Structure 1
Amino acid sequence: MIFLADLLRGVSFIPAIVHGAEGLFGSKTGNEKKQSALSFVGAALGVAGAVENKQIVDSDKFSAGLGKVIDGVVDCLNASVWAKAK
């Protein structure tokens, strides 16, 4: 149950991580920025340790779920005043 609390706390940082990935890798493709954000989120959540401890039983599905959360955050940010006028 502790991992659930860590997961929910970690999800709250995704907008900042997405924004940071955009700043660091702005010239890269969307997929490359998404992969970097996934890497940062995975490290922040301690996904490798959670897999070892059997808190995550399907790491591919877990990563796919995090990818969907990141996509949603990107959609929200792009639909807000945060998005740059083109």
Structure 2
Amino acid sequence: MLVGTIRPVETRTATVEAHSLAEAHEMLEAQCPEGFDLANAPVQMGKGTTLLTAVGTHVRRDGVREIEAADRASLDAQVPDGWGLIAVRAR
């Protein structure tokens, strides 16, 4: 018997403009929806300005649950659309 751990794979993005990296990160964290974590936040500086533009990618981390199956193919078949299999272990 195999047990799989699954979670939603939803992502969202947010764009902010700030005068420092710390300010950009703070603004992106403030826009992070509940159940999501800030996973990536590349920053660009515009020509002739000190203003930074950051595009944050928030990934869903809540909603973890377990599924069971006799083999890996059956386990994979149970993963719903919009979810990802993050761990597999034998019971």
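Values in this text are rule-based calculations from the coordinates and carry no lab data. Everything numeric in this text was worked out from a predicted model, so none of it was measured.
Match the computed value 13.6, 46 of Rg and Dmax of the Cα atoms in Å to one of the structures 1, 2, and report its label. Mind dumping the intermediate values first?
Numbers: 1: 13.6, 46; 2: 18.5, 61.
Checking each candidate, the match is 1.
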Computing relative contact order in percent (Cα under 8 Å, 6 or more apart) for each of 1, 2, the value 48 comes from structure 2
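Out of 1, 2, which structure matches 31, 51, 16, 2 when P(r) over Cα pairs in 10 Å bins from 0, in percent, for residues 18-57 alone is calculated? Walk me through the numbers on the way to the answer.
Numbers: 1: 32, 38, 23, 7; 2: 31, 51, 16, 2.
Source structure: 2.
One of 1, 2 was used to compute helix-only ellipticity at 222 nm (-39500 (n - 2.57) for each DSSP H run of 4 or more, over all residues; to 500), and the answer was -23000. Which one was it? Mind dumping the intermediate values first?
On the way: 1: -23000; 2: -4500.
Only one of 1, 2 returns -23000 for helix-only ellipticity at 222 nm (-39500 (n - 2.57) for each DSSP H run of 4 or more, over all residues; to 500), namely 1.
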